[in-house]
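Pasting the structures in now, so scroll down.
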Structure I
Amino acid sequence: MPRQYFDKLDLTILHALADNARTPYLEIARDYGVSGAAVHQRVQRLMANKVIIGSHCNLNPEALGFNTMAYVGINLQPDADFDNVLEGLKKIPEVTECHLVTGPYDLLLRLEAKDNEHLFQLVQRKLRPLGLARTETLLSFREVFKRPLPITNE
């Protein structure tokens, strides 16, 4: 996909929605001095061009009882059916991200667990039966920061 360039209104919309996906279009329109319909049309175009691919509600895992977050590097068994492994991972709700990576692992997962025992059970009872040769688990003590990508025309 070719790199896209944005005018000032596009950049205003993208910054506002990256900061808070619930920002009303009319608020963005008022701040920029255009109609709400103009902002709506731009958002629709940005979605059609796959610049905006969704909006999300960020949940606090701890408020939901998930106090342990870990990254798990996975090496598959040589005869593992890759597509079946991916389908199996999609069925485990505690797996919140899955990445095909380079380096020492085949896949890198992000898991949310209630506690260390729950994490252990997830790895032993849900991950290993999928055809894994080896896993390496890295616990996250705390997410230091998370931010959207920089949005510029540079």
Structure II
Amino acid sequence: MDNIDKKIIRTLQEQGRITNVELARQASLAPSSMLDRVRRLEERGVIKSYRAVLDPGAIGYHVQAMVMITLGRHQAGSIESFEERIRSIPEVKACYHLTGQYDYLAHVVVRDIDHLRKLVKHELAAIGGVEKQETFLTLSVIKEDTGYALENWPEPSEAD
């Protein structure tokens, strides 16, 4: 990955709706060359997808919570089963496998407290292998995901 690729990624991360022509202009490339570079980044899996970032409150989701989850057994089958099920729950915005006291942290977004109660009681607690859950309400969002820090990327090497 060279410095032009880094500039492309940085720009797309900050301005996902930028046109190919404008992106090419900013990188001093021809639009056809820019399109080829972006396609290669997509094919290599550097760019995974494109999406709109929504305001949850504007679409009726007014409560966010972090749910800490502990599994009763730590065997491949129970872990895989849990992870498959958690991926299928639309209210789970993100889920992280952790080290330490808890096994997973699930970031959930719901309409209201009653929706949260139903999710915790009937969805999360019903997943086989879940031994314990602890739910923390989010009072406010201080910083949202704005992409990856690209300022300290290593310089491209000969192999890139």
Note to self: Once percent of Cα pairs over 21 Å apart, for residues 73-144 alone is calculated for all of I, II, which comes out largest?
What the structure shows: II
Notebook entry, point to check: If distance in nm of label points 7 Å out along Cα→Cβ at positions 49 and 121 comes out at 3.1 when worked out from the coordinates, which of I, II was used?
Noted result: II
Item checked: For Rg and Dmax of the Cα atoms in Å, for residues 17-104 alone computed as 19.8, 60, the structure of I, II it came from -> I
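Since every read-out is calculated from the coordinates, none of them should be taken as a lab result. Remember, it's a predicted structure, so these values are computed and weren't measured experimentally. Cβ atoms are built from the backbone, for glycine too; each structure is taken alone.
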